[in-house]
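Heads up, there are several structures right after this.
What follows draws every value from the coordinates through simple rules; no lab data is involved. All figures in this text were calculated on a predicted structure; none of them were measured in a lab. Cβ atoms are built from the backbone, for glycine too; each structure is taken alone.
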Structure P
Amino acid sequence: MKRFLILLVFFPLFGHAQYGSIELSTGGFSFIPAFTDPNPNIIINAGTGNKKLISAYMIGNIRLNTLRSRSFFFVTQMKLLDKKSKKLKVSGGIVFPIIQIEDDYTVKTYFSQRIAASYPITKKLILNTTYIHGKGSNNDIEINLFSLSGIFKQNKFSFITQIYYLDIDTTFGIAETINYQLSSRFDLRGFVNQTLSPNQFIWTLGLRYNL
């Protein structure tokens, strides 16, 4: 029953989005690279775009072997600094609901606040920094996540290099995402994460279809 309630929320949002994509991947997605699911997932992404003052987007993960939802994120954000005369862009927002479904089908929900800033170094290179504070709604988990990333675009390639720190078990590491545009509709996405503490390596490969 719970999975159908999630789908009732999920698909209307997807249908009214200004952009969207469906990805078949050898792994899942997580805002925290160390928590990436190494098992095959369908990743669905949709959003309103970021041209207006307030924007929203959502990301859903579905386990490919059972076709059951694994996690769901809904993000609403507002521009705090976005003047054309200034390079620095700042946005703040909330991530709610965050729904995480464990292997035993236990559903955990979270609420978090997010603030992000971006600054273009060149036309091809952008620096981003993000801070997320999250707390469980039906559990006692609380996190603080700090992330610094660089986005570099070259022809059909884009590279996202990210270093991050999570205050749970002093977790920190580095992650790399590589996208290659096959056509206007399809692109390949490769992801690798090396958690330095504790030592853990994860990689995924996906084919994404852009609607």
Structure Q
Amino acid sequence: MKKTIILFISFLLFAGNIVNAARKDLDVQGKELTSQKPPFTLTLPSEFSLVHSFSHENPGESSHTRVFFFVKSKGKEVEEMLILQIADKTNPQAGPMTATPLKPYTEKRFYLKEKVKKGELELEYLIQLMAWNPDALSLQPIVKKGFVIPSRWALQGQFLFLFQGEHAVFIRYSRDVQTFGIKVSEKGEDWEKGRIKGNEKKVYETFQKSFKEMINSIQIKTQ
């Protein structure tokens, strides 16, 4: 029994060291996010708090992934969230890293998908409307920290880029549509890309502007 407890404590310390090491590779000051591996900086749409991070191995893909959860909240209710995933190649003998192209959850509420060049790199991004689901397994790290994720529509932007075949960076940024300061519809059909207008269109255009500003702010060191 004593041996089991010692092994468990050792595992917790080891896991904590992994998380601390992952955090050392990433720093956020105000709206400025800086990554050491791979080396890039970007300006976030808001000032976020890092609420959780972890890492896991992907033996079948010869990679190691670091995951960071950020939120901007009013009290404990989440208004914006950002999830950053960075995959690092672990086997030097493996081929260059690849990534599956971004795909929307549904075509009805999918507004934009483009690619942009940043120096030698190509970034892919999309914007869509999605439903926040506080019961979603992927969001439990945020919920378990005591934050309330409302079951509402949110605009989401995703972007992805590969760095020198050694790293893949994937960001998902979303914002509750009720937090833009104007009244918008709660009906999904009013947000469909062929019907969106009025306040819903204004909110989308505001979100698109801030999301593109984040993408345009990325500075990547390729040397």
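Brief remarks on what is shown
- Origin of the value 17.4, where mean count of other Cβ atoms within 10 Å over residues 41-48 was derived from one of P, Q: Q
- For helix-only ellipticity at 222 nm (-39500 (n - 2.57) for each DSSP H run of 4 or more, over all residues; to 500) computed as -2000, the structure of P, Q it came from: P
- Source structure (of P, Q) for relative contact order in percent (Cα under 8 Å, 6 or more apart), computed value 19: Q
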